[in-house]
Structure 1
Amino acid sequence: MVKKWLVILALGVGALAQSASRRDAAAGGAWVYFGTYTHASSRGIYRARWDARTGKVGPATLAVATDNPSYFVIAPDGRFLYAVNEMVAGQTEGAVSAFALDPSTGALRLLNQVRSGGTDPCYISINKTGQFLFVANYGSGSVAIFRRNRDGSVGERTAFWQHDGHSVNPARQAGPHAHFALVSPDNRYLLSADLGMDQILVDHFNAAAGTVSPATPPGVSLPPGTGPRHLVFADQGQRVYAVSEMGSMLFAFNYHDGRLTEFQALSTKPADFSGDNSGAEIALAPDGRFVYVSNRGANTIAQFAVDRATGRVSLVEDVSTQGSGPRMFQLSPDGRFLWAANQNSANVVEFRRDETTGKLTPTGVTVKLSMPVCIQFYRAQ
């Protein structure tokens with residue numbers, strides 16, 4: 001009988017050890033990547049091991065040296081990362097870079113780099129099928145589409161179009177400034193936000209050829225001087241929420257078959273804040289119940305509750321990002337954490353998110369990096 005219990009105990013301990021090993025392996029395959037501006041002391045894209053269960057993070061180390069990777073995305077298959085290089089030494093145009101991702105070490109290996117077709121590319125996205133990359137060139141006000149090659153490299157440019165227009169602010173809106181490009185969830189339309197034109201533009205997207213043609217209507221205009229920046233789809237693509245940079249506004253739209261119909265607009269700034277402010281990032285909680293927006297100037301994350309029946313939003317609270325210039329923030333894939341990248345104060349701050357109330361609480365985890373401007377989470381498939 002003693003032997004029997006010893007065998008059972010040994011098997012139990014072995015099973016626990018295997019379970020712990022699997023958990024450790026899963027945690028070891030989780031990374032958080034940080035994009036930086038490299039005209040200070042940063043050198044490119046950094047990575048840190050991240051425990052998706054506890055939120056703990058290891059030291060940030062260089063994943064790959066590359067010029068000014070101000071925004072990047074990870075492919076749906078988890079094998080590649082694609083970045084825009086906003087400014088590249090020795091050339092006038094910006095670039096798009098493809099990197100192979102090593103899930104065991106988090107290291108990135110450059111596959112190729114191509115010119116973006118314009119100046120100051122600031123945004124890149126990938127459609128759900130993983131076939132195409134969409135790039136917004138802020139400085140020159142243009143949008144480009146690139147095919148992904150089978151080996152993960154950036155392929156041919158399948159489409160390019162130049163925005164044409166301006167708005168009321170002579171310093172910032174004398175010409176077009178494309179700031180965002182994203183395909184709708186049904187893969188049929190491409191939406192691009194142009195800060196210089198005060199418009200969200202809509203084009204038909206040909207998913208076979210990677211080309212576009214103007215939609216009818218061609219999008220929506222926002223109030224003069226608001227400067228739309230980023231947007232997010234909600235409710236299986238039936239609604240869109242957009243943040244404006246210059247006006248610090250949150251706009252809500254009904255969306256159907258390429259048509260945007262505005263039904264709400266409100267300020268993202270704290271009610272008691274009177275200084276200069278610009279809206280930056282916007283994100284939707286995984287359950288669709290909360291929208292978050294970052295404020296540069298007020299240096300807060302504004303949390304809005306979503307009425308699921310109407311789509312209307314209401315302010316819940318403003319939380320300090322514990323730094324300056326939160327250009328970007330990112331929710332973890334499960335929505336339990338939010339990380340804010342404070343560009344001006346060189347720190348990335350982690351918050352735990354209450355999944356019931358949506359409220360944010362600092363965890364005490366901070367990553368020090370020079371000019372952090374992008375965050376993406378990765379977990380081995």
Structure 2
Amino acid sequence: MHTLLFFHASAELYGSDRTLLELVRRLDRARWRPVVALPRRGPLARELESAGVAVEIGPVGTFGRATLRPRGLLRAAHDLPESIAWARWLIRAQQASLVHTNTAVVLSGALAARAESVPHVWHVHEILERPRLVAGLLARTVSGLSQRVVCNSHATAANLSALFPPVAERCRVVHNGIPDFTRTPARAAARAALGIDPGDECVALVGRINHWKGQGLLLDACARLRARHPRLRLLFCGDAPPGQPALLEALEARIAHSTLAERVLRLGFREDVEQVYAAADVVCVPSTLPEPFGLVAAEAMALERPVVAAAHGGLPEIVVEGETGLLVPPRDPEALARAIGSLLDDPARAAALGRAGRARQREHFSLESHVRALEALYAELLPRALRVEERVAA
């Protein structure tokens with residue numbers, strides 16, 4: 001059995017967090033022993049431990065947007081040596097055969113793996129754009145410190161390769177997988193649980209509140225539909241990142257000044273996200289910047305919900321225009337309103353798109369195929385891992 005040591009930047013349960021959780025839950029425990037290093041305790045740590053996965057809490061060392069400011073860079077430079085030292089100790093203490101860094105914003109695992117001569121896999125869940133100089137430097141770092149670079153979509157791989165072409169030789173695209181929602185509630189039960197009238201038309205956006213997920217854009221689009229759809233309800237599921245309350249305050253102020261103010265239900269973060277999908281007539285992914293993958297779109301398809309998504313990033317790899325959902329130009333509230341309205345006006349078409357989406361999710365975005373692809377990648381690196389272990393033992 002070989003120990004896989006994962007380094008991850010968050011202890012929450014959003015996109016890359018849930019992807020990691022579902023992966024380690026389903027690894028073949030006869031072959032792999034997963035250990036996950038997190039910066040703090042939180043919902044992800046609790047779920048991992050409930051699944052029997054060892055969790056280590058320590059100075060993982062993350063580089064977010066705040067790090068790019070002068071004070072943030074100084075703090076990151078100050079903290080990085082401690083993070084690397086802790087990661088090196090963890091590799092030795094856990095006798096890790098491979099290190100898997102999950103998200104591009106964690107550097108300590110990659111640097112520690114290089115120092116300890118342990119194979120390293122870097123799993124990139126981000127499309128890196130600005131600042132261009134920093135994005136290019138990070139792409140070079142990802143390439144230089146990894147035996148394999150896993151990208152969650154072809155769009156993510158293309159972005160990384162455009163920033164630093166040599167990384168393309170190391171890249172492998174492994175689309176995220178979606179678990180079977182075996183306990184999905186019926187539509188009526190889900191609506192009753194959320195306090196939504198059975199006759200309302202519900203449009204949902206599931207995702208963290210930030211500047212690019214499109215909550216404000218969707219609010220503007222749905223306001224355009226109010227006259228024709230007076231029973232329209234808009235559901236926002238998700239919270240702002242820790243330490244950024246201004247994002248939530250800005251959204252709430254925007255909602256308060258909208259003509260839809262009394263028709264918006266802000267649910268906050270929910271672990272039972274299937275309730276929200278089940279209650280919705282249409283699920284939207286109107287991200288104003290390119291989604292690296294678009295987990296919400298694939299999850300909605302798994303529950304046979306029609307998806308309206310922005311036509312950039314990884315979303316066109318998930319949603320087939322006119323077959324499993326609708327794609328609209330990014331940042332265009334009029335086009336978004338037309339697409340949503342067309343599905344609300346034609347429930348039969350919406351249902352057909354949902355059924356086709358479910359079939360596509362099963363074929364292309366299953367959790368089983370995701371896990372098996374990553375296990376095969378780990379196995380490719382095992383011969384090197386075995387040589388390292390034999391050298392250390394000698």
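Side notes on the structure shown:
- Source structure (of 1, 2) for distance in nm of label points 7 Å out along Cα→Cβ at positions 184 and 208, computed value 1.9: 1
- Among 1, 2, which structure scores highest (criterion: mean count of other Cβ atoms within 10 Å over residues 136-143): 1
- A value of 1.9 for distance in nm of label points 7 Å out along Cα→Cβ at positions 216 and 240, calculated from one of 1, 2, originates in structure 1.
- Origin of the value 0.90, where FRET efficiency 1/(1 + (r/R0)^6) of positions 104 and 288 (r between Cβ atoms, R0 = 30 Å, to 0.05) was derived from one of 1, 2: 2
- With Cα extents along the principal axes in Å, for residues 296-335 alone derived as 26, 18, 17, matching label from 1, 2: 2
- Structures 1, 2 were shown, and distance in nm of label points 7 Å out along Cα→Cβ at positions 40 and 280 at 1.1 was computed from 1.
- Answer label among 1, 2 for the case where helix-only ellipticity at 222 nm (-39500 (n - 2.57) for each DSSP H run of 4 or more, over all residues; to 500), calculated from the coordinates, equals -14500: 2
- When mean projected area of the Cα convex hull in nm² is calculated for each of 1, 2, the greatest value falls to 1.
- Structure from which 4.6 was derived, distance in nm of label points 7 Å out along Cα→Cβ at positions 56 and 304, options 1, 2: 2
Here, each number is a calculation from the coordinates, and none is a lab measurement. Keep in mind the model is a prediction, meaning the values are calculated, not measured. Cβ atoms are built from the backbone, for glycine too; each structure is taken alone.
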